[in-house]
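These are the structures in question, set out in turn.
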Structure I
Amino acid sequence: MALNGTKDINYTTQFPDGKLAKIKNSTIFPGSWSDTKILGSITDIGNSSPSSIRGRVGATFHRESIDVVEIDVIKIGDNVVSG
């Protein structure tokens with residue numbers, strides 16, 4: 001666990017045919033954060049000015065820190081696709 005309370009994890013998905021997707025890594029929010037705080041932080045960052053625009057679909061990339069936790073948000077239009 002990092003000093004800011006986040007935790008790096010590895011996970012995979014198993015498809016109905018039994019095959020496994022590639023292992024992916026992710027960082028989860030601190031356990032002390034409520035669902036409301038997590039969703040509010042993602043919304044606030046997603047509503048900030050994008051730091052870049054990526055891909056053919058025009059996905060916007062947003063990054064800010066809240067309470068020492070760096071959060072990345074990717075949006076396509078008004079829809080958050082990753083946070």
Structure II
Amino acid sequence: MNSLPIPSFFDSEKVSQFWRVPYQKRANEAKQWREKYQITSSVEDKTKIILLLIDVQNTFCLPDFELFVAGKSGNGAIE
């Protein structure tokens with residue numbers, strides 16, 4: 001397995017914080033990353049690794065996020 005460098009957008013000082021992810025920008029960067037490092041489609045992988053996340057809802061819980069649900073109080077899940 002080849003090692004790749006850490007992406008430039010990674011900030012180790014922010015790993016315990018929440019922030020808005022610029023999804024479209026990351027998708028574009030991912031395409032460039034794939035080309036630069038000649039990463040092939042996972043369909044061709046002999047070994048499959050899966051990450052399963054259940055009920056991850058940051059975008060519902062934080063007021064500045066895309067899908068925030070304020071609820072009756074206006075503060076939603078923050079309360």
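Taken together, the values in this text are just the output of simple stated rules run on the coordinates, not laboratory data. From a predicted model like this one, the values you see are computed outputs, not experimental measurements.
Brief remarks on what is shown
- Rg/Rh (Cα atoms, Kirkwood Rh) derived as 1.03 - corresponding label from I, II: I
- Entry that produces -6500 once helix-only ellipticity at 222 nm (-39500 (n - 2.57) for each DSSP H run of 4 or more, over all residues; to 500) is calculated, selected from I, II: II
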